[in-house]
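Derivation of every value follows stated rules applied to the coordinates shown; laboratory data play no part. Computed from a predicted model, the values in this text were never measured in an experiment. Cβ atoms are built from the backbone, for glycine too; each structure is taken alone.
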Structure P
Amino acid sequence: MTAPFEGKVALITGAASGIGRAVTIRLAGEGASVLALDVNESGLAETRALATGTVVVRRSDVGDPDACAEAVTACVRELGRLDVLGNVAGIYVAEHTAKMALQQYRRVMAVNLDACFFLAQAAIPHLLESGGNIVNIASNAGLQGVPYSAAYCMSKGGLVQLTRSLAVEFLKTPLRINAIAPAGTNTNIASETTFPPDIDGDLARRMAGMRGLAEPEEVAALFSFLASDDARSVTGAIYTLDNGLTAS
């Protein structure tokens with residue numbers, strides 16, 4: 001049986017850990033050549049060691065628009081083409097909205113939303129040529145309110161709308177753009193985020209859900225489907241992967 005991504009090239013951000021690592025490993029194992037981006041060089045090395053197939057790692061801060069364009073250029077130069085753009089990199093800062101520092105706000109928006117726009121902008125000419133697609137990792141926080149997370153919710157809500165806007169803009173072409181909206185997932189964000197000590201526990205608990213965390217590999221499996229030819233009729237879709245949290 002032919003690997004679904006045999007001969008194809010993917011560019012995946014946030015590849016040093018969590019969902020980005022899982023997606024990189026999944027696509028490389030299914031035949032893709034992957035350019036894996038992150039600011040964490042040691043994490044990228046671990047991802048490459050865990051993956052089978054072709055994984056080229058590159059340190060890149062996607063919060064810098066110039067770095068986004070440079071990454072796409074490097075991908076096409078080193079791997080010959082581009083078929084899949086995976087906007088996975090993301091950061092989360094929990095804070096009272098009235099106390100959030102400007103630098104924190106700008107960084108959240110730069111990585112979670114601006115990077116997705118500028119990477120898409122650079123990648124679209126190549127994806128039109130290859131008949132490729134974009135898969136964005138949004139969040140249930142882009143679909144519902146999450147306390148102490150205003151900037152994060154804004155960034156992920158913006159990514160949901162970026163997904164839909166691009167999908168409509170390119171409806172008359174083979175290019176597809178979709179998003180996955182996970183809730184709590186067993187990543188470093190879930191394990192390392194600290195909350196202000198004086199938060200309202202009742203508000204925070206209502207966002208925890210009843211069925212626990214998803215695993216990054218679950219998100220990677222859905223990513224693989226959306227990026228594959230099996231999903232050739234799927235565009236402009238926002239897939240929740242949140243143990244029923246958004247629905248409830």
Structure Q
Amino acid sequence: MLELRNVSYTVTDNGKKEILKNINLTIDDRFVVITGPNGSGKSTLAKIIAGIITPTSGQILLDGVDITEMSITERAKAGISFAFQQPVRFKGITVKDLINLAAGRKLNFTEACNYLSEVGLCARDYINREVNASLSGGELKRIEIAMILARGTKLSLFDEPEAGIDLWSFNSLIRVFEAMHESIKGNILIISHQERILEIADKIVLLKDGEISQIGTKDEIMPQILGTSGVCPQIKE
């Protein structure tokens with residue numbers, strides 16, 4: 001379980017600006033989706049949870065342990081996985097190397113291939129490929145999700161996982177999340193403004209102007225934010 005207590009984040013470049021304001025949030029459901037318009041603070045909140053940036057004030061606890069001052073490496077060891085919105089390329093490292101690093105041990109060929117198959121990649125074509133410019137953004141995104149599967153942590157955090165996966169259906173992505181929960185039993189936190197992602201949420205958190213505007217189940221929140229056109233008016237770009 002992850003708890004955020006009065007978490008705020010302020011930047012002082014070109015004047016003082018509050019990005020997040022007194023965020024109080026408990027993440028203990030199977031799927032939690034954080035959504036909101038561009039500039040609402042979604043990605044900043046994700047980076048604070050992952051340990052990429054430190055909040056200006058407030059406290060973050062993982063299973064009751066204060067992790068506020070922990071680095072991203074320390075939080076990874078404590079049980080938090082983070083999938084970037086734009087996956088990183090690692091020249092000279094193969095896909096199999098990354099899967100092994102994520103798992104924390106040397107996997108056999110079949111084990112490593114199974115993780116790639118889970119995300120819709122033909123393992124034989126990808127397992128020994130170098131993670132460089134020859135891979136598309138969508139391929140990198142799927143490989144990163146496979147790494148999260150291999151890690152199997154208490155909290156798996158995804159920043160807009162649907163980006164760049166046009167050729168891989170949303171249904172497949174959702175099946176991966178469901179299978180991940182079944183095998184890991186951890187919490188999955190997703191940053192997204194896609195309706196199909198929101199539809200699988202057990203809890204939806206709506207951010208607006210750096211503050212939590214609403215929290216509730218999809219049945220409570222979706223009718224309020226879903227327009228008749230099928231576009232979420234409060235969260236559309």
- Origin of the value -12500, where helix-only ellipticity at 222 nm (-39500 (n - 2.57) for each DSSP H run of 4 or more, over all residues; to 500) was derived from one of P, Q: P
- Query: Given a computed value of 3.3 for distance in nm of label points 7 Å out along Cα→Cβ at positions 55 and 135, which structure among P, Q does it belong to?
  - Reply: Q
- Structure from which 15.7 was derived, Kirkwood radius over Cα pairs in Å, for residues 15-150 alone, options P, Q: P
- For 27 (relative contact order in percent (Cα under 8 Å, 6 or more apart), calculated) the corresponding structure among P, Q: Q
- Note on the structure: When P, Q are compared on distance in nm of label points 7 Å out along Cα→Cβ at positions 159 and 175, the highest value belongs to Q
- Out of P, Q, choose the structure whose coordinates give distance in nm of label points 7 Å out along Cα→Cβ at positions 7 and 215 equal to 3.3 when calculated. P
